[in-house]
1. Output the label of whichever structure in P, Q has the greatest value of Rg/Rh (Cα atoms, Kirkwood Rh).
2. Looking at FRET efficiency 1/(1 + (r/R0)^6) of positions 13 and 125 (r between Cβ atoms, R0 = 30 Å, to 0.05), point out which structure of P, Q has the largest value.
3. Supply the structure label, taken from P, Q, corresponding to relative contact order in percent (Cα under 8 Å, 6 or more apart) with the calculated value 17.
4. State the single structure among P, Q that was used to calculate helix-only ellipticity at 222 nm (-39500 (n - 2.57) for each DSSP H run of 4 or more, over all residues; to 500), giving -15500.
5. Comparing FRET efficiency 1/(1 + (r/R0)^6) of positions 77 and 165 (r between Cβ atoms, R0 = 25 Å, to 0.05) across P, Q, which structure shows the greatest value?
Structure P
Amino acid sequence: MAKKKSIDKSIERRAYGLTILKAAHHLMRQLKKDHEPSIHGNKFWSSSYLIMDYLGYQGLPIGTRVLEAGCGWGLAGIFCAKQFGARVTGIDADPQVFPYLDLHAQVNGVEVQTRQARFEELRAEELAGYDVMLAADVCFWDEMVDPLYGLIEKAVLAGVQQVVLADPGRPPFNQVCERCAEKLGGQTKEWNVEEGAVTANGTLLIVGSLPRKRS
């Protein structure tokens, strides 16, 4: 019987079935020499764990088309691809995050498409091609409230069946939650997770329901 590969906790962690490389990993050090993200994409933000935990509880139909908006390193989308066979696209305004996403997709044995775009640039026709939209830790400035709410509203009107966002509970994110509750039937859930050495807590915003199984 083959021996289970040991984990060097100084350079990587395991959570929700994923391998997540730390900054000390030689592949990460190599990337940082050539790619310096500029819009807070310089690390993995832990609100993605809230989405992973929630989706692990809810589930997704195999083959669900998932858009991760403001994806950064794309771990929430990679989780969907690995656990549910989802077809995932990660979108971010900063193309310098994509090498980190690509590396983690490769390490975890999945493929994720990427595209550079700001929230305001995503058209309804494009959003209509997805069943689920995810976003974690994307509303950290007051000026992001309108673009993020606009994206959610556009996605719902385009037929996206479920939108799931996560945040530690920053005031701008809370404003988005209030608008979604008032105008789109959004619900908020306080969510705490503990997965091995990983802990995270914050707020989930959920608009819509579990996607239907694709024929």
Structure Q
Amino acid sequence: MPIKVIIADDHSLVMEGLKLLLEKNARDIVITGEAPSGKKLLELARKKPADVYLLDIAMPGLNGIDTAARLLRSEKDAKIIFLSMYDDKPTVTKAMKTGAKGYLLKECAADEVVAAVREVYKGGHYLSPALHGFMTETLQGRAADASEPAPAGQLTSKEREIVQLIAEGLANKQIARELKISANTVHAHRNNIARKLNIHKQTDLVRYAVREKLVKL
């Protein structure tokens, strides 16, 4: 049986490149779904789960890290590999702490993507060689944090999603329509966000979203 893979990336060229790469270099891997956003990936996963999910981190509406966290709540054994341009330790650490099994840099070679999919499918972990310096620390930290309470100022998944939509330029009514909640609920979430982060200006909230990789520059 081939390894079924769903890819999520908002750049069509990246998506097409990955498809061609896998089709050319791995007969045992088949792309069963393509998603331009985190929300679309979650819809595809509900309808027809894949063996491995390849996720970009910076996607519109719902970023890859929060997408992975939601996917793992509904499909606890989901095997996720991030494919991103971000190679800084905080981002990689945050991504792996979701429960993902791999992290690849977008500059990686074709055989590296194939190797990562195969290794993660078998139950292992895979990080790009450039990230090996802190791979063990990252994975051990994820295990240690699992038993620790969340920091007091940590945003919920819904609050992070609202921060991302605010940073993408949506007004409260637009956010309410997008998330299918009332404008009053959005307002309440915004108040909680401001209190938790001690951020009260929209420009500062946008800076926070950029720093947290919730939106692209």
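Read the figures in this text as sums done on the coordinates, not as results from a lab. Since we're looking at a predicted model, the values are computed, not measured. Cβ atoms are built from the backbone, for glycine too; each structure is taken alone.
1. Numbers: P: 0.95; Q: 0.97.
Going through P, Q one by one, Rg/Rh (Cα atoms, Kirkwood Rh) peaks for structure Q.
2. On the way: P: 0.20; Q: 0.60.
Ranking P, Q on FRET efficiency 1/(1 + (r/R0)^6) of positions 13 and 125 (r between Cβ atoms, R0 = 30 Å, to 0.05), first place is Q.
3. Numbers: P: 20; Q: 17.
This figure was derived from Q.
4. Values: P: -10000; Q: -15500.
For helix-only ellipticity at 222 nm (-39500 (n - 2.57) for each DSSP H run of 4 or more, over all residues; to 500), the value -15500 is produced by structure Q.
5. Details: P: 1.00; Q: 0.25.
Evaluating FRET efficiency 1/(1 + (r/R0)^6) of positions 77 and 165 (r between Cβ atoms, R0 = 25 Å, to 0.05) on every structure, the highest lands on P.
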